[in-house]
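Some structures are shown below for you to check.
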Structure 1
Amino acid sequence: MNDTIPPNNIEAEESILGGILLDPSAMSRVIDLLTPESFYIQAHGTIYQAALELYRADKPIDLMSMTSYLTDYKLIKQVGGKNKLVQLLERTVSATNIDYFASLVVDKYKRRQLIAVGQNLVKLGYDTTTELESIFGQSEQQLFNLTVDKQSKFKPKPIKDYIDNKFSRGNSPAYSTGLVDLDAAIKGLVKRNLIVIAARASMGKTWLACHLAVHIATTQNKPVVFFSAEMSGEDLSDRLLSLHSGIDSSRMIHNEIYKNEIETLKDTMGIVGKLPIVIDDTSASDLTPAKMRSVLRQIRHERGELGLVVLDYIQKLGDRAAKNRAQDVGKYSGAFKDIAKEFDVPFVALAQINRGVESQGNKRPSMSDIKDSGDIEQDMDLGLLLYRDGYYNSESSDSGVMEIIVAKNRNGSTGTCRVSFNPICGEFADLI
């Protein structure tokens, strides 16, 4: 195999370069398809790079201009002299099929990349000094890189590129939460943001995550990925059915459905079953950022742009016997922020509040009450803390009301909004 010539199509490469020299409009048809690295022959890549520079400078790409450019940059001998350029022109009849020739060159280029990745994977397999999980993560990343556009949207850009489209971005880059007061407070769920929802157990944080998942899936029609480290996929799906049908969630989980609810449940199953929600209930001990990236890449590859990612909940992950538990948890929050940016999606991570808040006179939590907080507060863009007075006081005048405390808002103000919440079926609504 070491003596095998790598996949290539030299004739197609020559036809592309000849077409560019022959037809001034040909470059615009291949510029988004080919890079100089796509060419097998180095001289061909150099000629194409010169054509790119001339095109971007809005200069003609013909025999005279190309010869002058390559001569000025002392590259003319490297590509075979002016005779090489003349040969490319003489062998080309027209640029009509340049798109097809470009696809042939890209095909061979990707095959060469695949071979290179395969050789690198073999080296990784022999590297016993690196943890296996890291090797799997690197291997998968390299394979997925072959299937995505190399014109990365994350490449450095001058500030002018960002401000030129200021007035064409639209009024808001965020998704609505479906709750008017919450939208007014946080301006919606913003792409690439890490949003942490923290509360004591049974306060309603999973219900709020379910509400957001259903709302985004329904209004945006984009895949919502729910990583459920807390409960099984069956229990979570029962919650979603309860939320949509209004049936008591405790009875739903135990399959205690009244006769007069059966038709409602059947209709709900048909509606919820069509939502683009994907549940991953991998056990907390096996759920890592590398595993999550793997799932998200696959779903994005199969279904397209993601709408929302949810994790329930952050303190379930990692080594719970670690000496520095806060630091252990903190590394996950940093990874989740990176995932939000990488997949261009809002990432909602649920978190537990320390039980010490129960002994306080005012049981409303603060950011410092987040369990094993570590770097969570530093990494999050938005921190929402939940409180229900009716949970602690059965005679409260605020029974059926949830306070959503905006404790951190990197791009806005903090404060508290109030929404209606039914803990029996997880229904949220605006207060009238």
Structure 2
Amino acid sequence: MKLETEVCIVGAGPGGVATALKLSNLSIPCILVDKSSFPRDKICGDAISGKVTTLLNRLDPGIMQRFHAQPIQTDVWGVRFVPPNRKALDIPFKAGYVRNEKMAPGYVCKRLEFDNFLVEEVRKLENVQLLLETSIDEYERSETGFTLRSKNQNLEISCRLLIDASGAYSNFSRHHAGLEKDPKHYAAAIRAYYRNVSGMAQDNFIELHFIKSVTPGYFWIFSLPNGEANVGIGMRSDIVKRRGVNLRKELERIIAEDPSISPRFKDAELIGKLEGYGLPLGSKSRHISGDHFMLVGDAGHLIDPLTGEGIGNAFYSGIIAAEQAEVCLREQNFSKEFLISYDVRIQRVLGSEMKLSYKMQQIGGNHLLLNFVTNIIHGNRKLLEYFSAMYTDFDLREQLVKPWFWIKMWLRKS
């Protein structure tokens, strides 16, 4: 079977779906193809940030309303930071929030459920042709774009613009776009699901534990529906190799032996097994477009270096890619020189944030500094409100890497 389209998206995860939703909103038909059937599991921390909720609301408020109406997610109202000295710091996403607000600023939802929800939203769109259980095995560059082939399905798709959203292990990203794995800008993580973990943070604050053995990475606990939790550990790949850390064994050791963590797992039950995955971080500038193509989300190495969040940045990049596609189609220009506008906008919207996160990640490797910072903030209501504002104010966040800022905070507290 041969198909032709102006725009073909490979990968129906959050980045690919965001691209398809925005293209549909712009009245641009497209083909969205994925090798899997849905629902399918995706190894991830499962945290859905305010970026996603904001962008979905802009596209169609009805989508968020339908998502919120389903019993597949927990509402998240903030983050609990636990430094090496174990002096927990609860920072809400919004200062003075009220728990019974209509919608939470963030969620935790298994990717099995969230990605399937998004795909079901795509099924409703008449101008998006969804092809599931279709593996793209070959990419051939032509004068007018790309030809994609699926050997098992005997399928050939010709497109003028290819948008690759096929994730961290993208064949196209590595072998055609030339994005090589750099251990200094790549992370490894282990995730597991548990039931009946005790002592969960109030209002489902996601927990980030900066334990000495894994900094500058962290151990996490994210609350899920039905008494379940997403539990994991992540570190930068070069540090894992240098220290000889076995993340699987380290996760098991923390749960079994750590004096603060272990008691909470006394009656907990492991659901399934531990799963590992890689995270291509956005801390290094890369070319994520070229003649007739753009890379979206994990395929473009756009994961936040500090938090490991990928879903929000995948959404952002997908929507930006769709808007760039509209310009390309209008101008009938799909050249590398023209598509560089996509890279420029990604850097403007996400690049500065990811570079700052990388600096903060490096600072986070200093145990004494983490303890010092927590001691300054702990118990200070005004400072907590200030830090809540940093979630949405990048200029405030930039202050975190400036020594003089912390000196002022210390003097103010003194």
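What follows is calculated from the coordinates using simple rules that are stated; it is not laboratory data. What you are looking at is a predicted structure, and each value in this text was computed from that prediction instead of being measured. Cβ atoms are built from the backbone, for glycine too; each structure is taken alone.
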ask   = Which structure, out of 1, 2, was distance in nm of label points 7 Å out along Cα→Cβ at positions 41 and 57 derived from, given a value of 2.4?
value = 1
remark   = With mean count of other Cβ atoms within 10 Å over residues 137-144 computed for every candidate in 1, 2, 15.2 is reproduced by structure 1
ask   = Just checking, which of 1, 2 has the largest value of Rg/Rh (Cα atoms, Kirkwood Rh), for residues 33-240 alone?
value = 1
ask   = Here helix-only ellipticity at 222 nm (-39500 (n - 2.57) for each DSSP H run of 4 or more, over all residues; to 500) has been calculated and equals -10500, so which of 1, 2 was it run on?
value = 2
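From 1, 2, which structure was relative contact order in percent (Cα under 8 Å, 6 or more apart) = 16 calculated on?
The value was obtained from structure 1.
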query = Upon calculation of FRET efficiency 1/(1 + (r/R0)^6) of positions 185 and 289 (r between Cβ atoms, R0 = 35 Å, to 0.05) from the atomic coordinates, which of the structures 1, 2 produces 1.00?
reply = 2
request  = Consider the structures 1, 2: one of them gives 28.2, 93 for Rg and Dmax of the Cα atoms in Å as calculated from the coordinates. Say which.
outcome  = 1
